[in-house]
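Structures follow.
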Structure 1
Amino acid sequence: MDRIRIIGGNELRGTIPISGAKNAALPLMIAALLTDETLILDNVPRLADVALLQRILGNHGVDIMSAGKRPGDHEYQGQTLHISAKTIVDTTAPYELVSKMRASFWVIAPLIARMHEAKVSLPGGCAIGTRPVDLLIMALERLGAEITIDGGYVIAKAPGGLKGATIAFPKVTVSGTHVALMAATLARGTTIIDNAACEPEIVDVADCLNKMGAKITGAGTPRITIEGVAKLHGARHTVLPDRIETGTYAMAVAMAGGEVQLSGARPELLQAALDVLTAAGATITVNNDGIKIARNGAGISPVTVTTAPFPGFPTDLQAQLMALMTRAKGASHITETIFENRFMHVQELARFGAKISLDGETATIDGVSKLRGAPVMATDLRASVSLVIAALAAEGETMVNRIYHLDRGFERLEEKLSACGANIERISG
């Protein structure tokens, strides 16, 4: 099992290229199931989750070709995938594949929309609360799917195809919005999604579907309207930059000090997080190549933050912000409203000497003057990178174990940080 070793204390200086967004790349790959023509996706990040989804799609008969590097490509440039679902040979997504990644459950939407049937295992993935699929099932039932759950599988049938409907989500759900959006593109008639998620990744998927011939308006607002079409065709689309990776490296610089250009970042995708970083004492400059982040010798100021759906502060940056606040001058308060059980990194941060107390869904972080390196263990994707951020400013050596979580969501993290002066290395085996 690979580990990452970090010796803290080095400032970060240089340029970090921002990869394509995992949270857009996965649903975009799944959307390829909606057409028998080829979908070409550029700027797809090289991540364990992307490789796993390629296997899952292959199980349905999808052919995926990854284009090689071109002259002038730099080493972090995303890959180009040519995805062809000309013939879907199997409408079952088995437990052994779906159990490894929650997002793979979303294949149920294009399968039922195009093939009028699907049998998909209930999902696994990150151990953050229950994250049920009931809202996804509700959306498909509203579109006319007949759904039963048997032996841990969701079995969906729509003999005459799906029909447009109004889907009103009782709470904002990114996964539910993705599923409803994909399923409705091939439904007969008009579908309205109310209380839709407004995340940039939803907009990116809608943009791609429109290039494929879908008729979607309102993506990025709480009401999305989809006029169903009989058929979608191939298209070419570039995955938008990863706002969570952007925010993560911005917090790493705020923690370690120094100055780093986040190349390719788009500030409008994470303005709430950038505002929090500014309040904490970082200097953020927007330029033609993305965002420059710097922190001088001044200390980190405490902040009070509540996670919220976009455009609020993202839950996927909560653990990273908590790591940063362990060194703030005073008490910070972070309230997690999106996922239960999303404070599993607290006990690991405490191993560095952090002082964090929990009261329900609010964490109070009393900043300390210094952190000390320690052996720590990653519990989920975002928690694992919070340990890296803490280690960058900790005295001595930190060993981060179980880093397969990191490989699911961060492309070549140790290489990107090392290039900016961090003392960080991967230890294999």
Structure 2
Amino acid sequence: MTQNTAPSLVVTPANQPVAKSGSDLIRIQGGKQLNGTIEISGAKNAALPLMCAALLSEETIRFTNMPTTLRDIVTLTAVLEGLGATVATGPVGTMIVQSKNIGSSHADYELVSQMRASILVLGPLVARLGQAEVSLPGGCAIGTRPIDLHLMGLKAMGAEIQLEDGYVRASAPNGLVGADITFPKVSVGATENIMMAATLAKGTTTLFNAAMEPEIIDLGECLIAMGAKIEGLGTAEIKITGVEKLHGATHNVVADRIETGTYMIAVALTGGTLRLKNTKTKFLRSLIGPLKAAGVSIEEDGNDVIVSRNGTKLVGTDIMTEAYPGFPTDMQAQFMTMLTQCEGAGMVTETIFENRFMHVPELCRMGANITVQGNSAIVRGVKKLKGTNVMATDLRASVALVLAGMVAEGSTTVHRIYHLDRGYENLVEKLQACGADIERLKSIEA
């Protein structure tokens, strides 16, 4: 359905700089139990492709439950505005994107280099305008994340691709054409990019070995609300029949399963009881099994999830990260932090990214007993962690160090928290409200 513009919206200036909060830090005094209620935000990993999908239509797209304060959302807002879209945000997670007058197909290096998800403008731009020039993306330093599968899919649909001067230049002056595309490995970003591009292609596109993440289902449901024809969401085979144009729609962003899981682990570490509002366990079964095995109580109550650990000791267990529905790589660092407080040992095996153990030295500085061998880490439980100064290296490592600080003896200071700002909305405030002794400060070096 077409969305009428809501009142009282604030339009973000197109050339607003996207600042890194590099001078900020978080200080935690450990030993406080968590009790209370936390409202789970909309999923960052769903919100970013949804914003890019708004480029496919000339009509207004309205989002609710959008985590508008996240740095990645602010960065992508600037990318869209640089292309000519108008982005407006309002109260309680409302965002309206109007892409009627896209005046440019050029996504600049300065912004795209800050965030990998910016590459998701590529498919929509080529599909709607017949061309795109997008800087090669950046993001967390957690390993090689090439975009070759994105480009492979667009080439299969008839696009001409050139890589020059750090930019991807794609063109399809006569439009994209449907194709059968088999991904040699599962890729969330490539599935999203090609699925969006295929909505305006001539004919039918079938994606084989497609990613099955809940965020892809959420994107597909939004595209369907915009008039797209998509079958097979949530399976490894997605069929998209192209349409002439897409129209406006209203879409509610799915709850953030990674934020949900992070707070589950927080209460597992500290003890107490948390009610996590407006979220579900069905997308976190691969995490809930190991948490229950470790001694955590988890139950659903309507649209809420209640998590508690009162008096029981945590027990070590093993995990291996895999593509959905396997254990999410975005929960690996947090789970490893929990294992440091378990009786016995647990093994963490990382199969998605080759450089995602950078938080291990920082946890060891706090007294953790972790041995890394290749893509596996053996974590032996210790009596206690000790607070100290630690440095965040990526988004999920940042929150893992915050969690460690919450159970450490004494004070822990987490530096370089601009990583954290990319993916957790109001983390400090949410934890404070549930009893954590945590505060955000300006660095003494600032």
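Each reported figure results from applying straightforward, stated rules to the coordinates on display, with no laboratory input. Everything numeric in this text was worked out from a predicted model, so none of it was measured. Cβ atoms are built from the backbone, for glycine too; each structure is taken alone.
Below is a table of values for the structure above.
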quantity	calculated
Which entry (1, 2) yields the derived value 1.2 for distance in nm of label points 7 Å out along Cα→Cβ at positions 49 and 273	1
Comparison of 1, 2 by distance in nm of label points 7 Å out along Cα→Cβ at positions 369 and 385 - largest value held by	1
